[in-house]
Structure P
Amino acid sequence: MAGRGKAAPDRVTQQRLFASSAGYCQNPACNTPLFKDTGSEVVHIAELAHVFAANADGPRAPGELTEAERGAFENLIVLCASCHTKIDKAEADYPVELLREWKASHQAAISKIFGATKLASRWEVRKVIEPLLAENWSLFESLNPNLPYSENPESEIAAKWQGAMRQRILPNNRRILAMLDENREYMTAGEVQVLEQFRQHVDDLGLRHLTDVAPADQCLFPAAMTTMMVDE
């Protein structure tokens, strides 16, 4: 989206968009995964499409929207390349109201998937998040991204790490956040602080692995998450 000035989404907006899509095209008739594992690498086919056009002469003309409003979260939808091309070339068949409906229904479906319920005790919360934390740690240990191969885009293990991050680790993290947010009443003051550190870590991971923008100072996984909701 180079050359579109403020009509191009900033880093935070990109992050919100990819988080809201959960890695799937937001056209409910498509829902194709936006990260394809070809066997040797993970291919990124996601595109950030404008509801009202970024430019005055584009599809679904923006009218009186400012540049900043055109690049805002509310005016963007995450689609696969095919759906993006389709909505822009057949503008009359894909009005603003329909695209907004797509986005809203997709977000509602994702919220249901990641939705968490209020549980009866800290122990029950721990029982839910522990296997998710364990799976993430196992993937980290087996595909250690801190080894030299992680800087080599042609490395087979590096491709597997990217696939694991997008398909397992990030979704697991979102489930953990949803469960902890729903059951904050059981958390100590210290655990609340750890939760917010973990949230920043998850946001930074999403930005690094789902967009082309890497955070300058990535927040590391807080070690105290390993004992979150563990009673002494």
Structure Q
Amino acid sequence: MIAEEITPVAKDPVFRGKIVPELEDLNREHLANTLHGRELHFFQGKFKPLQLGRRRLFVARQGERIVAFVVCNPGLGGDFWAIETYRRRNDAPRGVVPFLMMKVMRQLKEEGVAYCSLSLIPFVRCWPPIDREGAILPSVCGFWWRWMNWLFNVRGIYHYKSRFRPHYREMFMATHPKITCRSLISTAILWRLFEFNPLQLTRQIRGSTARGQALSEPSQRPSRVIRDLRPVTITSSAAPK
């Protein structure tokens, strides 16, 4: 198993004619095995290999075959990269995505990149409400965390990303005039959240029951926290000579 970065040049005939079809086939295979069978609108990034722009693309190969890929988004003038999209083939070796993500993070560290984000973990630590916060959204998030994991696996996302022992950073939502039950239902409909494959849901429930996996539970406050995210500056005393 090898991991490597591929420069996504849309005009390159090798990338366009050989690599892109393989990536698109891998992406379709991965999504077909999910509950919704597609990316959720406005919530998950849609993979468009010919429109990656400044994003970075990393792949894992088994022989000559690509079995997984990771896409990273830039930020802070190159001091920050976020792992936004990760996909794997159904028959890929177990652990191929964590292997590839560790390769990405180690390469970014060697390049002097200050931050690598694993992206958002929805609904984690959203209950109870904080001061001046409306109760509707935290209540929905708390209910979802406890009882709606079958529809979108937020607890599984937390369990997976917590294995990397990351530093956490708070994310907030500001709305005007306010969040209501009606607006939340409208958002779910816009995301097409309730359009899923019942047969795939049955398979997932059977699989999780058979594995008997115990998911990690987050503490009320994380022990490792980033309070301030900013570009890294080199002082004159620390500048290379």
Worksheet item: Of the structures labelled P, Q, which one yields 4.3 when distance in nm of label points 7 Å out along Cα→Cβ at positions 56 and 112 is computed from its coordinates?
Response: P
Worksheet item: Can you tell which of P, Q yields -9500 when helix-only ellipticity at 222 nm (-39500 (n - 2.57) for each DSSP H run of 4 or more, over all residues; to 500) is derived from it?
Response: Q
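Every read-out reported here was derived from the displayed coordinates using simple, explicitly stated rules and does not represent laboratory data. Here the structure is a predicted model, which means the values were calculated and not measured. Cβ atoms are built from the backbone, for glycine too; each structure is taken alone.
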